[in-house]
Every structure is written in C-alpha cells, then in structure tokens.
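Next up, some structures in structure tokens.
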Structure P
Amino acid sequence: MSTYQKDIDAVATLKEANGSPWDAINPEAVARMRAQNKFKTGLDIARYTAGIMRRDMAEFDKDKTKYTQSLGCWHGFVGQQKLISIKKHFGSTERKYLYLSGWMVAALRSDFGPLPDQSMHEKTVVADLVEELYTFLRQADARELGDLFRQLDKAREAGDTAKEAEIQKKIDNHETHVVPIIADIDAGFGNAEATYLLAKKMIEAGACALQIENQVADEKQCGHQDGKVTVPHADFHAKIRALRYAFLELGVDDGVIVARTDSEGAGLTKEIAVVREPGDQGDIYNSFLDVEEVAPEDTNPGDVLISRDGKLVRPKRLPSGLYQFRQGTGHERCVFDCIEAINAGADLLWIETAVPTVYEIRDMMNEVRKVHPDAKLVYNNSPSFNWTLNFRQQVFDAWEKEGKDVSAYDRSDLMNAKYDDSEISAEADRWVKNFQADCSREANVFHHLITLPTYHTTALSVDNLAKEYFGEAGMLGYVEGVQRKEIRQGIACVKHQNMAGSDIGDDHKEYYAGEAALKAGGAKNTSNQFG
C-alpha cells in the first residue's frame, strides 16, 4: 500500500473518531497536503540531503564518471527554476545540487546594498537564503503534485481506470525537487564560537554541507582577488570542529564539511603559528614564511624573531603588520592544508586556483592522495576565469610543444573574435567541454560548481531585453525575445500565476469551502491563453 493511501486511511480513521465536527474534512485532501509537504522542518531536509551526498560520494569512489554538479543561487526562485528545468530535461535530479555563494549573498542580498565578497554582509542572510531556497523547492513539489492530483481527478471523472493507475503510480514514485545545498559560510564570520552559532542556523534551515575557508575572518577576500590572508592550522581546525559539533548537536550525524584552502593565491598571514615541538603543524606553517637571518645585535624594538635550526631569523613584516610567505610556495601550502584539513575532520576539499587547468589540480591532489587516497575535491568552475582565453592559450602552448605550426595565432590576442571560428577555438572548446570529466578522472573532483552563473545570466538577459524593448523593437523585444521562447521551450513560468502558487491556493480553497470556494483559476483567468 502506498504512503498516499495509508495517509487517506489514517485520516479517515481519525475523522471517524472525532465525529460530526469533522464531517467536512476530506481524508484524501489531507493526504494530498501531506504529500505536498514531505519535509516538515529544515532538519528533515538536512538529514535527507546529507544521506544523498554520502551515497553520491560512495558511488563516485567506485566510478569517477559519477561526479556531481551545481549552479550558484541568489534567490529561491532561481534555485526552483534550476531544479524544475533539471527534472524536465533529464527526468531526475540525480547528482544535481545547488550552491549558495557568499559572493552573491554579499552582492545581491545585503541591506547595505551591493558589497564585495569580504564578509561585510549580515551573516544571518546566509541562513535565511538556505531557508528561502528550500521553501521554493518544496513549493515546486507542491505544484507538481497538485497537477498530478488534478489529472487523477479527471481520470476518475472519465472512468479511465488505466489512466488513474498510471497517475497514481507517478504520485507514489514522485521525486522531490529538494536536493543538497553546499552553503558558503565564508571564514566563519568571527571566532570558532561565532562559526558554530551560524552553522547551527544554516543547518536548521536545511544545509547539509558547509564550506569554510582558511582565511582570517576580519580580512576575508574573494578567492579570486588579491590580499588574501590565511590563518595557522590550529585556528582553522577549531572552526572545522565547530561545524562538526553543530551537525552532531542537531542530529545531522553525516553532515558534510568542505574545507577550502586559499593558499595558492594567498601570500600573507596575520600571525606566527604556535610551535610546540619541531616538525608540528605550527613549525611547518612557519617554515613557509619569508625570513632573513639576523644577529642578536641587529634586532630592532618590536621585532618578531624565530629560532630555526639554531639560527635566529626575522619574518619579513609588511607596513600593514602582516607577514608574507615565500614566493612559489602556494602549491606546497595547499597540499599541506588539504592533508591537515582531512586529519581535522573535513569530508571534502576545495582548492582555489588562479586558472582552470587539469594538470595543476591533478598534481596537487596527487600529493594529497599519497596520504589520503580517498581525498575528494570540490572545484569552483568560476566565472572569474576567462575560460575562452585560458583554454585557447593552453591549446596554443600544447600545440607549440608538439611542434605544430601556430604562426597563424597571436597568443596574447587569442580572445579576439576573429579566432572564434578557428581550429584553435574548436579545440579549446572541446577541452572546456571535457574539463569536468577530465578533472574528476584525473584529480578526483567529486563536485563541480559554478559560483555565479545566475548573476551573469540575469545581467545578460536583462541587457538583451532592455536593448530591444527600449529600442526599435518595442513590445516585440519582449514577445519575440522572451515570451515566445518560453512557450516554444515549455518554460513553466510562462504561467507565472501558477508558479506563484495560485492553483495550489485554489485547491486549498476548495478543501476549506467546497462549492462555495471563490477560485482564481476560472474561465476568465488569462493564463488559459497559454493552454
């Protein structure tokens, strides 16, 4: 017996027990409402989606083609549309997630207005967006199931038992739009206790995976900007443990922690690490510092000095008060960060790189996997990279190394549109197309995400609409450029009243008031023009 039928029977029994005051309660209507609200709390969602991620991680360990993907979101509607589109085009949400980008929260959701990605936005907005995303995904479930229920009623009215059985099967096997969200907690927005408190809010909202970076919270920068400042491992690991405690306290025992290292592009640190014994974490962290040997008589008041191999050395301090690492140590520090993050309890790793190249990611992960063979990576397929230029240059370099004639191309000008139909462009696009599969096979990348895709697609589509609508095309700019495409491509939101919940509301009105319900979806509803 299906859950749907069990709910009908259970409510029927309850209705009978409550007598005549419940005469107007329809057990099947209650069962429908329950089906449309599968997840009662954010913690229900966090536990459910954590299980999905863990299963996906286990499948990836067995088959590197089964990597996962996500696109960044800045609004619940954006996330909802992605999942509706995924189900429409692929029939399943399998291995498709959402990413919540701190950058987009800062740029688009702060009461201060647009802000850079420097943890200046209100930290509660992050948890609020997790809740908002799941509110919209749950509504997508309710909308889809509501349509199935209306189809079921029509089949019954027509006496079509075969169709009724077919629709009932779809209801019983309905796949939810609720999927894992990997949520960006930046550098924790403060100390480890602040990290723990915010993590709890995010988990209670539904987040099963939290991504935290090893930057100083009050100096945090976007991963693709200059001026990044990392913290000693002891500080970072305390925050990783704070996340784990938050998951465990709330009963999300298999919650996922993504530890991000910005060391590849971060050349600064705010503090000298504590060293308790030679060769420990702190000693290795300090070994990367740019230092100069000094004699005791050459020191100045306020100097910070380190004893190293029986010698006195002075870390080079910048006017900002920060210390710098030696040039060329970024990859080595990334590897060390990753190994130690797993030792501290991280489940997945994230390495920020300056350009997207398979071999660079692979080489670092190969070193990590010498210590942790199952280490898996989350990789940011960032819009901060000029993908076209980078991959054309990579192909140019590969061809030049092979001895192929590249004299027809100017490496410094490969972004030029004159190369768009060239052989080098076609080959570079092939490399881009295969990038995710290649990275997952070569570098054990479990999850690929694009942080800011909907920020850019919104800007692009609005630019195109404004150019046409306010130009010579006038209303045709909207009709031809937007609505007609929605209709031809079967975009659900062409019926925007339905997407906003109007039909769900009509169903509820009928449950509450029966034939007396005043519904919005009648013959005069202009949405009927869309069929």
Structure Q
Amino acid sequence: MKNILFAILSGVLLAVSWPTYGFPLFLFFGFIPLLLLEYNLRKVKRSALKVFGFSYVTFFIWNMIATWWIYNSTAFGMWFAEIINSLLMTLVFLLYHVVAKRTTFTISSIFLICIWMSFEYFHLQWELSWPWLNLGNGFAGFTSWIQWYEYTGTFGGTLWVWITNISIFKSILLFKQHKDKTILYRAAIRNGLIIIVPILISLIILSTYEEKGKSIEVVLLQPNINPYTEKYNTTDSRVSKLLDSLTKTAITSNTNFIIAPETVFADNNRLKKFETSIAKRSASRILHEYPNAHFLSGISMIDVFNTKDKIRKQTNIYKEGIYFDDYNSAFFVRPNGTTELYHKSKLVVGVENFPYQSVLKPLLGDAMIDLGGTVAKKTTQDDREVFFTKDSIGVGPLICYESIYGEFATGYIRNKADFLAIITNDAWWGNTQGHRQHLYYAKLRAIETRRSIARSANTGISAIINQKGQIIDQLGYEKQGALKGTLTTNDKVTVYVRAGNYLARIAIFLTVFIFLFSVTRRKKKV
C-alpha cells in the first residue's frame, strides 16, 4: 500500500507542476516518492517487475493529467500517446534501477540524470517524437526563473530538476540512516540554494537584459475559423475577404508585417499555380494599399505528378501512376510581388505523418492517421527558411508543432532571422490546457534565441512575445480580430543557438559509458 501511494504521489506532484495550471516548484520534489519506492524495492524478489509496475503508475498519472486534452482531437491518439509515452518513461526508470543495484549511489544518480536527458533528446529526434513533457518545458509559465536558457536550452531545466530531486533524496536517506537532525538542517540549506541560486541568476539576467534592435509594427490576424465545422468547407475567396476586413481594422502606414495563421488558405491549392492563387492575389491586394507591409500566412498545398523520378519518402499515391506531395506551408509576399515558400518540417505524429509506416501500418491500418487533421503524409524540406524584407529584416516562420523544438528553432537564427513568427491552429484541442501550453512553450523559444515572437493562431491565443519571454500583448481564445503591436528585432546569437543541445549530447556519452561499466563489473556495491 505504501508503494502504490508513493507512486501515485509522484505522479500527482509532477502533474500539478505543469503549465499552465501548475506551479513548477513541485518539480523539485516530484520524483522523490518514486526514488524512495525504488530504493526500498532493490533487495526484494522480482524487484524489476515491481519497479516497472509502480513507476508506470507514476508516469501514466502525470501524462494523463498534463495532456488529457489530446482526447478532444482523437480518443485513439490520446490513449496511444499516454500509454506509449508512459511506457518509455518507465523503461528509462527501470534501466536506472538495474544500474542502481550494481553501482554506487553517486554513479547511479549520474546515470539517472544522463539517461533521462538522453531519453528527452531521443524524443526530439525520432518519428514518434512527443517532447511535450520534457522536464525543461515545465518552467514555461515562470520564465523569470529560467532566463539562463539562452545558455543551456530546456535541457538546463531538466538537469536542474534532477539534481534537486536527487540531492533531497540523498538527504532523506542519510537522515534515515543516522537519525541526526543536523543532516536535515544542512540539507535544507544546500537544497534551498540549489533551487534559489539559479532563480537569482535568472532574475539578475532579466533585470539587466535590454532589447536592442529595430522596432517593427506587426498585425496578427485571428480569423477564428472552426477546423471541424468550417475550415475545410470555407473557400479561399471567403477567407480572403475575412482576412482583408480584419487587416483593415488594425493596419497603419507603419505596419511592417501582416501575419495570418497556419493553413488559413486550404482550398485545394496547387503548388505549381501558387503565383495565380487566391492567397497570393489576396496578399498582393492588401500590400498594394500598404506598400511598407509584407504578408506572411499559412497555406495548404498539393503537387500532383506522374513521373516516378519525383517520388520521395513522403510522397502519397493517389492511384496507379499518379502521385502527390502534400504541403503544410508558409508563404511570404513582398510589396514588389516577389514570393517565397517554406514547407513545415516537424510534423505532428499521426496527423501529418505515419511513423515507421512499413512496420505499423500492417498492425494498425489507418488508425494512426485518423486524428482529425489529414489522411495524407506531409512533405517537408531540409533547411529552415528565413523570409527577408526589402530592408533585410529576416523572419523565421515556425508552423505550429515546430515551435516545440528548441534546437530546430535555432536553425532560423543561424540563417539570420531577426525575429520569429509562429503560425498555428490549436483549435483541434478545444478550449483546454493544450493551446495554452503551446503558447507558453513559445516563450521558451524567445529566451533561448533572444528573438521576439509574433504568434498568429487561428482561434487564439495570438500574441506578441518579447526577447525575455514575456507576453506583451495577446488576443484571447475564440475571439475574431486583429492584434497590432510592436516588437524588437535582434541579430545577436546566443550560446544555445551556437551550441544547441550540448548538455544532452554529453549526457548520451555518459549514459553509454556508465551502463557498460555497470553491466560488465563483477563486484556489486556494498
């Protein structure tokens, strides 16, 4: 009974720490009940099986409470994500248990930190990528605590969480062993400093950081088109009129950018005919009246062909001899009429790609792609595209899910982006924590790259985020309108942009080294 209570307690502590309803202080204590549970089971029979079962309870509770809102898009997708992600976390913790039984406390603790960071890095890379619950994301609602992410990225937050949990865990074990209250007093000071010092450093950075760059005016459009009942039944002509009317409510002669959300134009657009599309003509019409502005918007497009030499991994088969590439794209129109396109490259699992199709499709059929989005695999591009104005201001377009990936976003900065534009459609999840968490994660990208962010969301929340990760203005969920505001560009490059997820790469090396050391050594720890 005590073990199951410990497992439940850890799950609840981790869940109530998560944005946007939680308080991240609980992250520093969330794993302690689970660590105590594992420690108490090390010498019992079938300890691995018991650790597996109890830790799965912990991680399933955390996943369910923090991301249950996936259900609004798809019941199958929600259960698949919760079950599989909980299983992966459990396997990581089980490997720690195996190593902990064979090595010292210090070595096993380092291994736990490193293997968890390796797992999070792996979750950023593979085709079933779901990094939503990477621990560093847990501070997204309290960006005043993590201004040093410009040096470490979110892996710095993961490292901070685990060091604190393990330090407190060690203090508890020492007290249980020696029954000396001075251990508690020293532990309180030490662990308090581990938590407080990074926060103080962050507050100092926050108070001294100054935005230096060019001020530009942006207009963010929020059409509030319901994706389930309206989006794919609304013609581009109607969308064009709506965006035009929304733009006129906010645009001025000083406006530099007009930004519309992801796939707002979705009326069977052909890639080869983009230059004559309603979307392009709509943007040109607006820019004709306001020649200082530039237009950036989302669009859904397809490219149909019958030549086999154009087939790639993500190409879809329409019927025998006819193929098509399906794109979720951003397009950019300048006042002189020139255009550029960027194709979304980090895809939503199940909705926009079928991961490991050769293996999973025979088992699952089309279940993985029945998630409320599209039944075609999306085609991506390799490089991050930056759109430049006539004044050489560069904007990096992140489309929806791409804004979850910190190192991915740095590619835009290395390609000279002066600010970032996030275009998204979060309405699939309804008015839940899902779209709020997605908004908060954008604040992490602002800190890591020190780039202001203009975020246009179909149903909200559209927002302007400064280089400190602070939301300076926003337009609420399910409100139709236009948000006008000013942001500051930046051309400086942060340590994180240069180095990427270096902490995770170091962790991967140490994970492999410690695991091989532990399984090959003969002598068990005393």
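Each value in this text was obtained by applying a stated rule to the coordinates, not by laboratory testing. Here the structure is a predicted model, which is why all the values come from computation and not from measurement. Cβ atoms are built from the backbone, for glycine too; each structure is taken alone.
Computing distance in nm of label points 7 Å out along Cα→Cβ at positions 151 and 167 for each of P, Q, which one ends up highest? Provide the component values of the computation, followed by the final result.
Working: P: 0.9; Q: 1.5.
Biggest value here belongs to Q.
Name the one structure among P, Q that FRET efficiency 1/(1 + (r/R0)^6) of positions 23 and 255 (r between Cβ atoms, R0 = 41 Å, to 0.05) of 0.60 was derived from. Don't skip to the end; give the middle numbers.
Details: P: 0.35; Q: 0.60.
The structure behind it is Q.
Where is distance in nm of label points 7 Å out along Cα→Cβ at positions 7 and 471 largest, in which of P, Q? Could the numbers behind the result be given before it?
Working: P: 5.0; Q: 3.7.
When distance in nm of label points 7 Å out along Cα→Cβ at positions 7 and 471 is computed for each of P, Q, structure P gives the biggest number.
Starting from the value 34.0: which structure in P, Q was mean projected area of the Cα convex hull in nm² calculated from?
Numbers: P: 34.0; Q: 26.1.
Comparing all candidates, it corresponds to P.
Suppose you compute mean projected area of the Cα convex hull in nm², for residues 87-206 alone for every structure in P, Q: which one lands on 8.8?
Considering all the candidates, the number was obtained from Q.
Using relative contact order in percent (Cα under 8 Å, 6 or more apart) for the comparison, can you identify which of P, Q gives the largest number?
Numbers: P: 15; Q: 18.
Looking at the calculated values, the largest one is Q.
Distance in nm of label points 7 Å out along Cα→Cβ at positions 95 and 119 computed as 3.4: which structure among P, Q?
Structure P accounts for this read-out.
Assuming 1.3 is distance in nm of label points 7 Å out along Cα→Cβ at positions 103 and 511 as calculated from a single structure, say which of P, Q it is.
Answer for the origin of the read-out: Q.
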